[in-house]
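Coordinate-derived values only; no laboratory data. Fair warning: this is a prediction, and the values are worked out from it, not measured in the lab. Cβ atoms are built from the backbone, for glycine too; each structure is taken alone.
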Structure P
Amino acid sequence: MKVIFHGTRATEKDHSCIELREGDSRVLIEPSLRVEGITDVIICDSDPDEWAELAYYDNLPIYTTQAIAKNLPDVIKIIKVKNKFTIGNLHFEVFDTSPTSERKSIGLTLPAYKLTIIPEAPPKLYIAIKNRIKDHHVICGMGNFSGGDHKISFMDFITYAPKPKSLWVTNLRENLIRHRTEVNKLIQEKIG
């Protein structure tokens with residue numbers, strides 16, 4: 001499987017947008033940008049900036065949970081998922097990452113690849129999230145370098161998360177980008 005980051009920031013023009021390629025499947029997680037050739041779309045967050053380009057993909061299968069689907073336009077046909085689903089040869093497990101009861105979000109684990117994707121990590125890591133981080137390759141959207149809000153800060157993640165096999169930080173805010181050298185150093189020290 002190939003992972004492609006089309007967008008990595010928390011800005012309108014370069015928002016976090018991840019593609020997974022496996023066989024004939026080209027799955028886009030968080031349709032915040034227009035990407036040609038996509039076969040399927042997964043929406044992991046109820047926040048509209050995460051699915052800003054959803055209309056571009058309205059003829060494709062779009063997967064999300066019931067809780068997130070409530071926030072999407074009615075004209076979009078959604079394939080509602082629960083705990084597990086499959087797209088082509090990719091098998092996904094779904095887990096809750098909602099920072100509040102009003103703002104719903106999910107993470108995804110691909111067990112065959114020991115890959116966990118958390119597009120928007122909540123400020124506190126629940127046990128279910130920690131269990132999916134340990135010994136997995138992790139792609140995680142975080143908030144600021146330190147100090148929390150509706151997303152976990154990088155320092156809290158590095159301090160409290162179990163050790164992943166590898167870590168890619170996405171959905172980058174300017175505050176986190178300003179600390180890039182320190183972030184890279186801490187990832188090397190703590191994760192290797």
Structure Q
Amino acid sequence: MPFLREKNGTLSPHKLIAFTGACLPALYLLGLAINRDLGAQPLVELTHQTGDWSVRLLFLSLCISPARRLFNAPKMIHMRRTLGVAAFFYALAHFLLYVIDQNFALGTVAREIVLRLYLTIGFVALLMMTALGLTSTDASVRRIGGARWAKLHRLSYAIAILAVIHFMMQKKLNIYEPTWMAGLLAWVAALSRRTEARA
């Protein structure tokens with residue numbers, strides 16, 4: 001798999017760890033589906049679970065930069081793109097499962113996105129993630145230019161904010177996890193700004 005290799009062609013253990021970890025939730029959900037252990041509404045449960053894991057992986061990707069400085073492990077940066085792309089694919093699966101749950105009634109889907117604020121927020125986040133996902137390759141960095149690419153990918157913080165709001169509105173009765181994520185996002189963003197100011 002070329003995307004698991006470093007620029008010199010050797011296998012990257014950090015990318016491999018990130019990829020394996022990102023695949024585990026999908027394998028777990030697949031196991032639940034095969035065993036018919038997703039509850040009374042399996043499609044709804046899969047939709048929720050893929051959305052939840054998209055947000056979790058997005059936040060893990062944002063934590064990589066401070067973690068590599070904290071642990072003095074510069075090669076951890078190789079994990080960030082893998083986790084970010086995985087977050088995008090979980091978000092895409094989340095949306096496609098929602099469309100399937102609506103019996104492919106695209107008119108209904110569009111109307112719901114317009115009328116329901118939490119769906120509007122989630123869809124905007126997905127569009128932004130799509131832009132980042134499509135420009136996640138080394139070829140895109142060369143084509144866009146390093147500085148412009150980095151500026152574009154700072155949208156990940158805006159996406160994270162939208163994701164937390166969407167997540168919180170979904171978890172009306174249990175907002176512990178999205179609240180914890182909001183605090184983590186504030187810390188990561190503050191640390192990133194401090195690092196940029198010192199550079």
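Of note:
- Read-out P(r) over Cα pairs in 5 Å bins from 0, in percent, computed value 1, 7, 14, 18, 20, 17, 12, 7, 4, 1, 0, structure in P, Q: Q
- When mean count of other Cβ atoms within 10 Å over residues 82-89 is calculated for each of structures P, Q, structure Q gives the greatest result.
- Structure from which 14.7 was derived, Kirkwood radius over Cα pairs in Å, for residues 50-153 alone, options P, Q: P
- Which of P, Q leads on relative contact order in percent (Cα under 8 Å, 6 or more apart), largest value: Q
- Structure (P, Q) behind the derived value -27000 of helix-only ellipticity at 222 nm (-39500 (n - 2.57) for each DSSP H run of 4 or more, over all residues; to 500): Q
- Computing FRET efficiency 1/(1 + (r/R0)^6) of positions 146 and 178 (r between Cβ atoms, R0 = 25 Å, to 0.05) across structures P, Q gives 0.15 for structure Q.
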